[in-house]
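All of the numbers you see were taken from the coordinates with simple rules; none came from a lab. Since the structure is predicted, the reported quantities are computational estimates derived from the model, not experimental observations. Cβ atoms are built from the backbone, for glycine too; each structure is taken alone.
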Structure I
Amino acid sequence: TQFKEKTAAGAASNLGLYSYPVLMAADILLHRANLVPVGDDQRQHIEVTRNLAERFNNKYGDVFPIPDAYIPETSARVMSLTDPTSKMSKSDPQEKSRVSLLDNPDVIRKRIRSAVTDSDPEIRYDVVGKPGISNLLEIMSACTGDSIDILVDEYATGGYGAFKDAVADAVVAEVGPVNERYKSLKNGDVRDVLHSSGLRAHEVAVGYMAEVRKATGVRAF
């Protein structure tokens with residue numbers, strides 16, 4: 001589905017894009033994941049992974065665990081701030097359509113305040129009738145941990161301006177520590193983590209691939 005959507009939107013039709021679900025499945029299966037945290041738009045990728053694992057196990061024995069998707073109840077699919085009927089995406093040419101983890105607080109507040117909503121001042125959760133407000137409610141729920149019902153009750157009479165300010169404050173509070181941690185890192189820190197993590201991943205991969213080859217009868221060259 002993503003291949004069709006991206007190519008229809010003008011993305012280059014190449015093998016990397018077409019084979020991405022298989023590469024994602026390999027990353028999941030290689031590390032024996034049982035539960036995979038994903039957004040709602042990744043549900044099909046997990047289904048592909050499950051299908052591949054089940055087919056392999058049916059033919060060669062129980063080698064791969066069959067992973068399940070872990071999809072949060074709210075904000076499983078965060079929508080664009082400029083078009084709340086489309087998914088928020090870093091590839092969107094409109095920068096104001098999204099909030100990035102490394103955006104400074106002023107940028108975050110400006111983008112949340114300019115988020116597309118509607119002319120009806122009532123704050124309620126209605127994905128079809130009020131997609132913009134519903135998206136902001138989901139974002140705030142994810143950042144604060146409060147249920148959407150609680151947020152609707154709290155901000156029902158305050159107007160869109162006050163609500164957007166509250167959403168912006170919640171997002172800033174959530175991503176602020178990430179931003180600060182990023183600023184504290186040095187190039188050497190990142191290289192060290194990449195190197196040590198790569199060694200651990202390689203160690204796991206080598207051992208597990210030996211089991212896979214043994215099950216299939218394919219020897220390493």
Structure II
Amino acid sequence: MSKTIKMITFDLDDTLWNNRPTIMNAEFETRKWIEDKVGNVEWGDFESFLELREVLIKEDESIKWDISKLRKEIFKKKLSHIEPESLRNEIVDEAFTIFINKRHEINLYDGVEESLKDLSKKYILGVLTNGNADIYRFEIGEYFKFAISSFDAKDSKPNRAHFDMAINKFKDITFDNVLHIGDDQINDIFGAYNLGIDTLWFNDNNEDWAQDFTKPDEFSNWHDLKNIIKNKYE
């Protein structure tokens with residue numbers, strides 16, 4: 001017998017939109033603005049970014065889940081030669097504003113808006129994200145009753161804080177009444193699976209299933225989502 005689903009939660013990045021081109025453009029435009037302001041900056045490669053992130057986390061553990069603070073602190077480190085400090089902080093704040101605005105220039109996957117509109121008529125819809133995109137900056141925000149980021153949860157998926165906060169927002173909803181939809185096999189699917197939450201895996205890249213627990217139902221086309229949910233739960 002299928003569960004009675006009352007709430008559907010969604011990841012954002014790479015589930016509702018392709019995040020890679022968005023972040024790449026945000027990085028490019030922000031770095032260009034900074035270098036126009038202060039001259040060339042040694043940004044380093046991805047490996048050096050990870051190393052710097054670990055250093056910053058040792059200095060401030062909240063950076064694990066506050067990725068906006070992480071972004072600002074990286075800017076501060078890269079601009080440590082700028083004096084006085086007040087000028088450096090001013091540049092960092094302006095740069096972050098540019099980055100976060102560009103970070104919200106997204107292109108929804110085809111079928112997302114239509115699916116969310118239909119599902120919102122029957123289910124409570126919510127956002128569970130490790131990122132810092134604000135769903136309410138988009139028109140589709142009107143379909144969501146709540147949004148929980150890592151900053152809100154003070155933790156990151158696959159840990160349970162996001163999921164606990166979601167069900168605690170409403171009476172008479174347990175994990176048995178939740179369906180979580182996301183692209184990440186660990187952060188989304190494993191995190192929900194650990195709590196007994198049903199999942200749907202968004203797999204538009206035709207990835208192989210790499211986990212040692214049963215692969216959930218998957219989809220790659222948002223136009224199919226409504227019928228998948230209807231056939232399984234209604």
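When relative contact order in percent (Cα under 8 Å, 6 or more apart) is computed for each of I, II, the one that comes out at 27 is II.
67 is what came out when percent of Cα pairs over 21 Å apart was calculated for one structure; which of I, II is it? Derived from I, not from the others. One of I, II was used to compute distance in nm of label points 7 Å out along Cα→Cβ at positions 126 and 166, and the result was 0.7. Which label is that? Checking each candidate, the match is II. Which of I, II yields -18500 for helix-only ellipticity at 222 nm (-39500 (n - 2.57) for each DSSP H run of 4 or more, over all residues; to 500), as computed? It traces back to I. For the structures shown (I, II), mean count of other Cβ atoms within 10 Å over residues 14-21 is largest in II.
Source structure of the calculated read-out (FRET efficiency 1/(1 + (r/R0)^6) of positions 78 and 182 (r between Cβ atoms, R0 = 35 Å, to 0.05), 0.65) within I, II: II.
Here mean count of other Cβ atoms within 10 Å over residues 134-141 is compared for structures I, II. The highest value is that of I.
A value of 0.20 was derived for FRET efficiency 1/(1 + (r/R0)^6) of positions 142 and 206 (r between Cβ atoms, R0 = 30 Å, to 0.05); which structure in I, II was it taken from? The read-out was computed on structure I. Taking mean count of other Cβ atoms within 10 Å over residues 30-37 as the criterion, the largest value within structures I, II is that of II.
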